[in-house]
Every structure is written in C-alpha cells, then in structure tokens.
Structure 1
Amino acid sequence: MKKLLWKLFIVLALTSIIITACAQTPTQTEAPAEEPIEEPMEEGEQAEEMEEAEVPAGEDMTATTLTLGYTASLTGRLNVSSGRQDNGLQLYIQDLQDAGGFEVGNEVVTFEPLFYDDESTNERVQELYTRLATEDNADFLISPYSSGLTGAAAVIAEQYGKVMITTGAASDSTYKLGYTGVYQAYTPASRYLAGAVDHLKALDPDLTQVAFVHENDQFSTDVVTAAKDYAESLGYEVVLFEGYDSETTDFGPFINKIEAAAPQALLGGGHFQDGSTFARQLYEKGVDLAYVALLVAPPEPDFAELGEAAFGIVGPSQWEPLAEFTPESAAEAGLEWFGPTGDEFVERYVAAYDEEPSYHSAGGYVAGLILQKAIMDAGSYDPEAVKDALDAMDILTFYGRIKFDTSAESHGLQIGHSMIYIQWQRPSGELEKEVVWPPEGATAETIYPLP
C-alpha cells in the first residue's frame, strides 16, 4: 500500500512540473507592422490625429504624425485629372515618410493621408469636408480637384478654422470672400489664358478675330471671361463667346457656330473629357483655324491618344517636366529653394506610377511641400502660426515660385506662380509636348498657322 501511495505521489509531482513549465512558455509576439507602401490608402482609412512612434535611442525627440484630410474624385467626370493630383500628393507623403519626416522643435513630423471619394460632386465635398473637420479632426486640409469643388470645401475649412492648401483650383473668386486660412498653389484663372493671347499677338500681329467656346463651370467661365476682356483690351474682335454644358459630348452645334463666325483663332475648353472630345470633333469637321488653345486637356499625357487631332493644339500648363526651375535659378532670382528638383520629382513619379507626371501631379506634390515649409518656418503646427508663415512665404520649387496675396481683398490668392504653354508637335515622328511660350522657356518654335 505504501509503494502504491509513493508511486501516486511521484506521478502527481511530475504532472505539476509539466503544467508549470507549459504555463511559463513565452507567447509569440505580433510581427511589426509593415512599412508604408506607395499605393494610396483605402478610402476612409482612419489615421490617428496625433501618433507618437519610437525615435532613435539617445535622441530626445518625439515622432508626430499629422493627418492631411482631403477628397479625390476617384469616380465621376473629374477622375482623370483628380487621380493624377492624388498620385502627386500620395508620392509627396511617401517621400516624406521615407525621409523620416522633418523637425519641428523637439518633434519629428510626418503626414498621414485621410481621404474619401467625392464622386466629382459638390454635395459629397460638403458632406466629406465637414466630416474631415469635425469627426475625423484632420490637422490640415488639401483641396479637392477643380475650382467648383474647392469652393465648396473652402467654406467648410474656414468655418472650422482649418488651414487648407488648394491645388487643382485656379478660380480667383474663392479668394475674394475674406477667407484667412485658404491658400492657392495654382496660377489664378484670371491669368490662365492671358498668356495665350500674348502668344497669339506675338505670332501674328495682323490677326484680329477670335472666338471663345468654353465649358459652363466656375473655373472655365472665370478663365475665358478674363481672357476675353484682355483680348478686347488689345484690340481683338471677339466674334463668338459661347458656353456649353459640362456633360456635352456632341459639339456639332458649337462647331457650326464657329464656322459661321469664321474666327482665325479659337480659345476655350474646360476640363479633360470635354476638351479632348472638342479637339477631336474640331479635327474631324476640318474646321479652318490658324490657332487653337484649350484648357486643361492638352497638357495631359493622355491627350496624345487623339493622334492627329492633338497635333498643333496649344494648352496652358501650371508645370511641365521640361520646366527648368533649379536651385541655381532660385539663387539668381534671390529666392529660397525648397524641395526636390524637377528631375528628381519626375524620376520618382515615373517609378511609382509608370507614366509621365502632368501638371496636376506636380500640383498635388507641391501642395504637401507648401504645407511642410510653412510648418517648418513657423516652428509649430499651430494653425495661426502656420498661417503667418504662409503669409510670409516666397520660395522657388521645382513647380515654380510660390507667394500669396495677403491683402484683405484677395487673401491667399497665388501671385508668384506663372503659366507656361505647350503645343503638341512631332519633332521626331511621335507626338510630343513642346514648350512654346513664354520665349525664355520655349523648347521649340510654334507651329503656326495650323496645317
């Protein structure tokens, strides 16, 4: 009996040891989170308002992530240009993260995007920017693409005291409303086509009759109205001034009016979809024009898909890969240089998206640069300090000069940046863009008159 009890005691003791050992076995820890990738976040993906991360040992620095809230037209009629703007902004954010952020006092700051699809509609923009400002509490805002959508977003930004950098939005009118926290990256609409009028005057001082046919939206109307007034001030006779609905796909009635008015030059257009369709139908109808300049569509790489219909068309551009803004040119102009060179931007964009960047892409990237520079100059991400830094900003970037109007009448309007004008030509057989105006930036002579 004693032997049996002794054996039972030994079994129980061994069992206890085994159980204790199993209980002390370490559990497997989760793998570290993956590094950010260059692909955009999913729509509506949440980013913390302020996120602290590990910093290098021995350094008394805090890592801080600020949320950039915005919408993009992933669907709807503005999706081509808006998509490229979003690509540029996403690339900027990725570049900043890869560089480890920038220092503000004892903090290392990076940005995290938080965005939604606005479906190319004002109603969605109003709803989503209210959400970004109140529920998501984004630290700073970037505008949607287009002047109309940006106008809707600007109301919300100002109402909730959010600093917003606008890009893809050239209309002057947003900056005439007394806003104090909305700042424009683009050359304003009032100067968008004025250069094309100057270009035409230099090409042919004897040309007298021009026509304007444009999309009936805020941006296009602002642009062509300013260009019409400017052309008339130079002595041009405007023989046709006509608007079309944004959804127009049949330009036959407008082309008939152009042929009846018999202008020598045509200026106008609107956005990519309508502008490219307009150009194709002008070519198919064989309209006799010596000069054609259209908004937005011609600078887009996709415009070349029109083939012969693209040849000779001129378009105003906020930026082109051919543009030669460099640290050296900044020094010559007495301006501070900030950000990557144009070649560096193009190289990284092509590597990320396998296409040449458009000016919409560059506009998305520079919006991030502008905000970063303002925070660095302010030494703070307090909104009032950032606004003061934006008011004082005067820099040169790969995109061009950035300086803002600080008057009460036009606060935030871009006054430093200037347009360039491209024309589709065949220098080596294939359709390529050439800069044809202004003369100091031209890469080729203008094809004039059109064949």
Structure 2
Amino acid sequence: MQRKVNLLLLLLAIVGGAVGFGIGEWWLARFEGQISRVVLVGVYFSVLAFCIGLGCLVAEMISPKLSGKSWRERYAGFSWQLLVPTTLAAFLILGSLFEFVYELDLGGVKKVNDIVLLIDNSGSMVDSKEGGLGNDNEGKRFDAAKELIERMDGDKRVAVLTFDDQAQLIQPFTSVATNEQKQRVNFKIDAIKPTDYPTDIDVALSETLKQIQDQGSPDNGAMVILLSDGVTDIDMNKVVTPYREKRVPINAIALGDTENSALNQASLQELKNGFALLQKMAERTGGTYTNVANADQISLAFQDIYQNLDDHTLLTERTGAPAGSTYLQVLHVILIVLIGAALGIALGVMFDNRFLAKSFGIGGAVSGLVAGLILELGLQGDEVNHSGVRLFAVLALATIIALFTLVVPIREQQRKERRRGAKYKNSSAGLGQRSDDRSSGF
C-alpha cells in the first residue's frame, strides 16, 4: 500500500471540473424556470461528474501512476466503457433523486400561499408639480401589483395594504383562483388615491403582521412584498423579531436612484441609509432585497420575487420561508457529502480498482463536506457572486478527491486471469513478467 498522487490527474480533474461547471452554468441559465428543478439539477451533476471522470481517465491513460501500466495495457478499454454509466447516467439519477428529497417538505417548512403586498403611498411617491421629483407619479407600482395578481396561481391568497404614516387595508386575504376574484382585487387597487403624508414603516409592518396572524391560514406559509422609496429610523429588532419567529420573510423593493444628480448630497445619503435599513430588514427575515432605480422596473421586481417563491435547490439560494430552515441547512450539506462520496466511488469503479474506490470515496465525502459548506454559506449571502460560489465548490470537490490518495494509501490490485484449463499456470509467468504488476478490479 502506498500514498502517492498523480499530479496530471489532479490537473485534469480540476480542468474537467471547470469545464463541467461551465456547461452546467449555461444549462442553469438557459433552462432554470423552464423545466423541472429535479431534472435541472440532475443534469448539472451528471455533466459535472462526466467531465471530472473524463479528466481523470485521460490523465491515467497518459501517466498511469495510480492504476499501473498493466491497467493501461489490458483494462483501459473496460474503463472507457464504464465512463458514461458510472458518471453521466448514474449522476443523472442520483442528482435528480437528491434534489427530489431536498424539495420534500419534511422539515416543517410551509409552502407560501399567502402573499401580502405592502405598498408605499406616502407623499414622496407623487409630486403634483410639473416635472416634480415624485418617484412614481404615474402609479406604476399599482399597475405592477395588478400584473402580479393576474399571474398568481390558483392556490394563492393575496392581501393588499398601502401605507404613509398609517396603514390602510385595501384588500383582506382573498383567494385569486379565478379571473373574477383577481378582477375584484384589482378594482380595489384602482380606487387607491395618492396622499401627501410621510412614511412610517413600523406601523405598516405591525398592521401587516396582524393581518397575517388574524386571517392567515395555519396550513400556509406567508410572505410580504414591501415596496418603499425610503425608510425613516425604525426599531429593527422590534420590527424583525416577530417576523423571524413566524418565519415570514419580508421581500423589500427599494424604489429610487442612489445616483440621482437632482438630489443634493444630504438627500442622497438619507436615501442610501433608508435603503440599507430595507436591505437589513429583508436579510434578517430571510427575504430578498431589490433596488429599482425607477418605477418602470417595479413590475419585473415583483415577478422575480414571485417566480423565486419557496425556491430552494442544491445549487441555488434558498428564498422565502425555506431560507432560515435549519433542517434544510443540514440536509443540504449532507446531500452534497453523499454526492462527493458517490463521485469518488464512481471514479474507483471506473478504474476497476477497489483501493482507488476506497481512497477516492473517503476523499469524496471530505470534499463533499467542504463543497457543501461552501454552497450553504456562500449561496445564502449577497456578498459574492453565486456562480463564483459554485465554481469554488466544484474545484474543491475535484481537488480534494484527486489528492486524497496521499491520505488513504492505494495499491494496484491483482487480477487472476481465468482461462480454460485454469489448473495450468500462465505460460508467460516465467518470462520475466512480475505477477504484482497486474492491475485488477473488484
């Protein structure tokens, strides 16, 4: 048994991982939201496993430091035959299965079916003067709300509130299963009149939570979509704590251009400070934060929040109620550990060597733990690019597996050749060929 490493295999495993990552990212960008997430993630992992496996196989064909020269001479063809079944096919099934398990509601996370639209209607939204600086003089925020309601699925319920220095209940929770129900809600939104009062989000969020407590269904999760163009100082803990306790995310949309040259420096700083409070509020409740520079972008922001409702895959950020689930945090890491261990074992099977399978399998579990923690911590933060997080995890996975033969020793297995007349010894055994140079499999 020896501890050794094939540096070429390390290099090509990393290259294969990078290539698989690139193809997978294209796949995610092209088909996310268009096909089943189970299939989406399954294909991503299958392509990644294939590319890493291909890199490892090519490396050993060029420099068989782990499998031995006899493997290259006699059994490499068999390894090529195993490449697709052990990587592409196996991980399409395995990745899809793990994604299916991850999406099951086994941790007490309720599906979000109750949605509250909390819309700023303070004086800063409208400026009656010609050429005024109102952030939404044309009421596009209300048009965006109606468009969102039109797109809602039949199992959703919606409530609508507006606020200035007080909260106004426009529509209590109601089903939007039919077009008639949606039109009734939209008719009430059309009747909203602008005001010239200041903004008080504390009051608005308190009234919103009251509506969720009084009229929310115990079987449904709830979330808030909050649109505002500014926030005064608030008691963050007082506002956020009850939302966190009830697992109700606040998805904040900040309306305003922080680079607006028409505003003086003091006004710009006030705007930035207010938006920072909105962002902090969203992050602490497990919601999302979006800044839109003008009212034309509100509709798209609403749609993005709705499309990512309850979103959680092994490869992407958890949003909505699942964002703060400890169960999903632990499950996420465990499933990536299993993916890593399975990849290591698959590589050993591909080389038909149980010693490599053991070393790569243990290394795969360790690398899966590292990759799982990278994904779990990185995807839930807004400080780094999510594609970069996935790339870091992929490279860690490939690198640790390839290096783990330095930790868990390996050797070239002995394969006894079976021939007719097995009682006779191989005639070539005495021609200077070492018996211990024969690679063998499981």
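Throughout, read-outs are computed from the coordinates displayed, never taken from laboratory work. Just so it is clear, the model here is predicted, and its values are computed rather than measured. Cβ atoms are built from the backbone, for glycine too; each structure is taken alone.
Could you figure out which one of 1, 2 the value -17000 for helix-only ellipticity at 222 nm (-39500 (n - 2.57) for each DSSP H run of 4 or more, over all residues; to 500) was computed from?
Comparing all candidates, it corresponds to 2.
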**mean count of other Cβ atoms within 10 Å over residues 158-165 - structure with the largest value, from 1, 2** = 2
**Request:** Could you tell me which structure in 1, 2 was used to calculate distance in nm of label points 7 Å out along Cα→Cβ at positions 350 and 374 as 1.8?
**Result:** 2
**Message:** Going by relative contact order in percent (Cα under 8 Å, 6 or more apart), which of structures 1, 2 comes out largest?
**Reply:** 2
**Request:** Have a look at 1, 2 and say which one yields 23.9 for Kirkwood radius over Cα pairs in Å, as calculated.
**Result:** 1
